[in-house]
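Take a look at the structures listed below.
Every read-out reported here was derived from the displayed coordinates using simple, explicitly stated rules and does not represent laboratory data. Bear in mind the structure is a predicted one, so any value in this text is a computation, not a measurement. Cβ atoms are built from the backbone, for glycine too; each structure is taken alone.
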Structure 1
Amino acid sequence: MKRGCVLFLAICVCLCAACAARAEYSPGCLMEPPRAVREHIARDYADYALEDYCEIHGTPKGDYGFALLTKGKERLLVGYHEEEGRMVCWLKSHGAVMQGSEEAWFDAAPKGETRYTVDGTPYLTDGLSFSVTRLDDAGEMYLKSVTYHWEDGGFKLTGYWDLDAFYGGVDVANGVLHFSNQLEGWDFGKAYGTVQRDLRYVSYDALPKTIDEARKKLTQEPDIPEGGLLEARKVRFTGGQKYPVYTGPGEKYVRSGNGKGQVSTNDWIQAFGRVGDYIMIQYDISAERYRIGWIEASAMPKGESAGWMTFGQGVQTLKQDCTLTDDPLNSGAPLCDLQAGDQVINLCNLGYDWVYVQVSQSSGLYCGFVPSWALEE
């Protein structure tokens, strides 16, 4: 038995005949796609090869189909939803699956099987999950895998592994990643924080592959203090993207991060609202550093929007020296130093302790936060 097959069984304990011929894989895989799917692939992806196809039946929103398409080292996951008896395309994602020219395939567990999470917890399959597994360069080891399950109205990431980085697997739930290796009886522990779980936006390459990486990178979005104008909600951006961040709503403002600030969409992002063509957001740079800034509104994913914001324009004077920050809820890291007597435009409050202001300095125009005690009444 191949070493990779042992891992596949031990980590996921998938009761399919994964070491036998491809034709013996779990029911639901290696199906002949329906005519509508074949026609769609032939029309829109004529230069791709169909690698595998599976279907998931009986979700609260009906039946789904998934196709793996390849072109050289590029792999594309295409999703279909049955509407009026015909499969209609609703998903096209490179990020949700592993890239590479090595062979990959689906495993869709039928309803009623006993399987196990990577930490050995048994569960009864409901027929609403599927995995994509990819071989290594030599075609001998099941090197990478990712699993999605229907929950909360859509397909969500529930587990993955990458044996290049970690000899084990990762169970994923809201706010927690559990790293373990059932084969060896090792439990490496849990990392707490947010990763993108929505199938539409997952980037497999951006997922933390070791517990040390996860504990270093992951955070959870903070609560916004009550008592001010600013309110935020978490927005699920398409994974694998980066956008420049400015301290205010436009390129006339200083760019964050000493002119290099950018947000990655692979972690949590909160959106406050819109001014002109820009969206005010908060995101994490590290576990110790968050940032509130502005990105172009065109970066918002399809179907998402942010309400329009109106700021005050009252001019106030600083009564004490202080720093301007774009991270009032974590580090308080300074954007620039301000002196008593400097004038600022009071835009709004963030809770009771912070005031969002606009200020002009020799280095440029900024928006940021000052402590409320630093302003004259």
Structure 2
Amino acid sequence: MNSRLPSDPDFWRLWFVGMVAFVVRWLEMLAVGLYAYQLTGSAFVVALLSMLRVLPMGLFGAFLGAAAERIERHSALVLVISISIVGTVTLASLASFGALLIWHLGLVSFVNGVCWAADNPVRRMMIGDVVGPERMSTAMSIDAGTNNASRVLGPTLSGVLLAQAGIAAVFWLGTVLYSVSLVAAMKIRVRSGRSGIRHAPFFVSIRQGLAWARGEPRIIGVFLITIYFNVFGWPFTSMIPVFGTDYLHLGPEGIGLVASCEGIGGLIGAVLVAWLGRPEWYGRIYVGAVLSYLVMAIVFALTSVVAVAATALLLSGTLSTGFGVMQATLVYRITPPEMRARLLGVLSVCIGTSPLGFLYLGWLAELFAPRVATVALGAQGLLVLLLTRRYWRPALRTS
């Protein structure tokens, strides 16, 4: 593994754009969850709002991947950031005038989710164009580490701002950060996507990508593990505001600090993967991280001790980084260059299966209790992993 840091200025501009998107994402997700729970008292509504943010990945991921082959990706990146600014400033204005409603949060969460779905086939594809396949793992480790750093900063800032200044301040900060990000994006020099290559028709292109994936057991294994993580693992994080309020008896600042432990663990994980990761280990890191993450979700759900909850989130953050770094890296390494954008789009579809998990967890939480629901979801994930081992086992051989 080539661990030397990328030196191209365009990589660091793309990194900055991603950092801002990550910070605002976690800033908003905690604030929206707490605000909605305080307003409605419904764990289902909290899970539903988180679901709307990731639903576009499942709906549009494949289309965005195919579209990314046909457009100039720098222009697409600028457009994505501009749309995010419009959505966040709208929420900030509504909140400032006391007119913010749950459906406003849901609508903008969905729109910003479309922008999130474009990250793999647009920004991360641009990172690959800049650094090349041999340094993609190092670049993704840096990118994932930044994501996890944002999960320290975002929830902490969100909890403090929500408690001291209200939800409008959260969205105004997001607006400022997105605006700075737009300036950085406009300075990126790399241009891609409009070559002289004659592309197949749009839907034919998608079918070709899926047909190629069906013939490659390793990529099928990667996609399956991604689905398992997003359906049975990641949705438990939507319950952090609920657990913090009902089981840990914390205020917004305390919930923000506990939530930030996941980001601290993620930073540790990014360093470990960048330092110790070897290509022959990538598949094992990927699968082992998901299995262990499900265990940590169950531990978090069962405890009422703040220190134990924080530790479980710390470890889950470390594990999710192992998963997150390998997710895009493995797809990029396994697939041929002409298939990468569309297969990264399919990866976004796999990530986009998480709404099923969010809705299922929300339904279980309303039917039983948040604690029972989260334990049940994690346990079912472990069972599915065990029962489908023959299908995802090829993902262990990804060197």
Given that distance in nm of label points 7 Å out along Cα→Cβ at positions 188 and 300, derived from a single structure, equals 2.9, which label among 1, 2 identifies that structure? 2
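For relative contact order in percent (Cα under 8 Å, 6 or more apart), find whichever of 1, 2 sits highest and give me its label.
Structure 2 gives the largest value of relative contact order in percent (Cα under 8 Å, 6 or more apart) among 1, 2.
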Ranked by Rg/Rh (Cα atoms, Kirkwood Rh), for residues 116-155 alone, the structure on top of 1, 2 with the greatest value is 1
Value -0.82, -0.86, -1.06, calculated as log10 I(q)/I(0) by the Debye sum over Cα atoms at q = 0.25, 0.26, 0.32 Å⁻¹, for residues 292-339 alone from one of 1, 2, is from structure 2
Which one of 1, 2 has volume of the Cα convex hull per residue in Å³, as calculated from the coordinates, equal to 118? 2
In terms of distance in nm of label points 7 Å out along Cα→Cβ at positions 52 and 348, which of structures 1, 2 is highest? 1
With helix-only ellipticity at 222 nm (-39500 (n - 2.57) for each DSSP H run of 4 or more, over all residues; to 500) coming out at -2000, pick the structure among 1, 2 it was computed from. 1
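Figure out for me which of the structures 1, 2 the number 22.9 belongs to, where mean count of other Cβ atoms within 10 Å over residues 124-131 was derived from the coordinates.
Structure of origin is 2.
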